[in-house]
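Peer 1: Take a look at these structures.
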Structure 1
Amino acid sequence: MEFSPTSKIWIYQSSRELTETETSKAQQMLSEFTNSWTAHNQQLKSAAQILYNRFIILLVDESLAGASGCSIDKSVHFIKSLEDQFNINLFDRFNTAYFNRDKIFTANREEFENLLKSGKVNSETIVFNNLVTTLADLQTKWQVPMKNSWHAKVFNNLVQA
């Protein structure tokens, strides 16, 4: 299915990497959800995928029908059910994912601050900006050096070049 670059996205980052089995099961559940996702009884042109066994991306092309408050509530309820089923946290926005030697790691706010203080993470470290809101931004602004993400503002006093 082809989606507009302006399609709305939501990114949910898992507190841990999912196993291949969990990813497969979660992807099946996501496909079932998006195939039946509606807004005001109108089918949404939507899709979902799991990237890096860690990030759940929900996508809605609003050129046909827009996601409403009720449909967004349905998606949040569904995502919460995934949390329960897989014993993960998908709503902690300060759980930061970053690359280190081509491997993805996550750190809570305190751990990430300590990584910055020790110089193990710096302004050039690639982080995942899960606040991007369109498909185009997912493709160009999701994985960026920390200096180009919201992380730089939050951790400004600790950022080392």
Structure 2
Amino acid sequence: MAEGFPVPAAVPPDFKYLEVLRKGRPEHTLYDSFSLRHPKMPQAKRAKIFAPFAALKGYDEAVAAKELVYTAQRELPAEQLQTLNRQLAALHRLTRNSRASRENRVVISVTFFVPCADTHSEAYGELGSYQTETGVCRRVSAEEQTLRLGERAIPLRLIWSIESPDPRLPR
């Protein structure tokens, strides 16, 4: 048996690589043939080997989506519904065409219900969350039943509230 590196007690005596284990870690001089063919890697590059990476694309987003808390869409109280209808009518007048929309530039904050779009979630189709977006109201369309806020079209049935510092809108 070769002398050198102490073998741990947990290694069975019939271990296939027992002799290699006993020899221990190889030591190379600075200019031997192995060191010349395989130079030491700089520590900065070694760190990259162990850097975290996303093995599964979209996995982190999927996990984050599962952490979202979804709620049922709330029913608007009658008083709030009347206020919302007055605000939508005023916005419709102020944005009746593209010229009026550009001239008036009504900045509003809209809170609306966003249904769960994750088909793998238990909340899909039934629950959702409330979001608030702020921007210039470009149009309120009675035909399409939408409010256009910037490039986004928000269905009127999903709107919870509209807030604006503009004095032309009822509160």
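Peer 1: Figure out for me which of the structures 1, 2 the number 4.0 belongs to, where distance in nm of label points 7 Å out along Cα→Cβ at positions 79 and 151 was derived from the coordinates.
Peer 2: Answer by label: 2.
Peer 1: Of structures 1, 2, which gives 20.5 when mean count of other Cβ atoms within 10 Å over residues 7-14 is computed from the coordinates?
Peer 2: Details: 1: 20.5; 2: 7.9.
Derived from the structure labelled 1.
Peer 1: To continue, here is another question. For the read-out FRET efficiency 1/(1 + (r/R0)^6) of positions 15 and 55 (r between Cβ atoms, R0 = 25 Å, to 0.05), a value of 1.00 was computed from one structure; give its label from 1, 2.
Peer 2: It must be structure 1, since only it matches.
Peer 1: Comparing mean count of other Cβ atoms within 10 Å over residues 31-38 across 1, 2, which is largest?
Peer 2: Checked 1, 2; max of mean count of other Cβ atoms within 10 Å over residues 31-38 sits with 1.
Peer 1: Still on this structure, please answer the following. For which of the structures 1, 2 does the calculation of log10 I(q)/I(0) by the Debye sum over Cα atoms at q = 0.09, 0.13, 0.18 Å⁻¹ return -0.32, -0.65, -1.11? Don't skip to the end; give the middle numbers.
Peer 2: Values: 1: -0.32, -0.65, -1.11; 2: -0.57, -0.84, -1.12.
Value -0.32, -0.65, -1.11 for log10 I(q)/I(0) by the Debye sum over Cα atoms at q = 0.09, 0.13, 0.18 Å⁻¹ corresponds to 1 out of 1, 2.
Peer 1: helix-only ellipticity at 222 nm (-39500 (n - 2.57) for each DSSP H run of 4 or more, over all residues; to 500) was computed and gave -11000; which structure, 1, 2, did it come from?
Peer 2: Clearly, the read-out refers to 1.
Peer 1: Now a separate question. Thinking of 1, 2, which structure, once relative contact order in percent (Cα under 8 Å, 6 or more apart) is computed, gives back 25?
Peer 2: Value 25 for relative contact order in percent (Cα under 8 Å, 6 or more apart) corresponds to 1 out of 1, 2.
Only the coordinates and a few stated rules stand behind these numbers; no lab work does. None of these values were measured; they are calculated from a predicted model. Cβ atoms are built from the backbone, for glycine too; each structure is taken alone.
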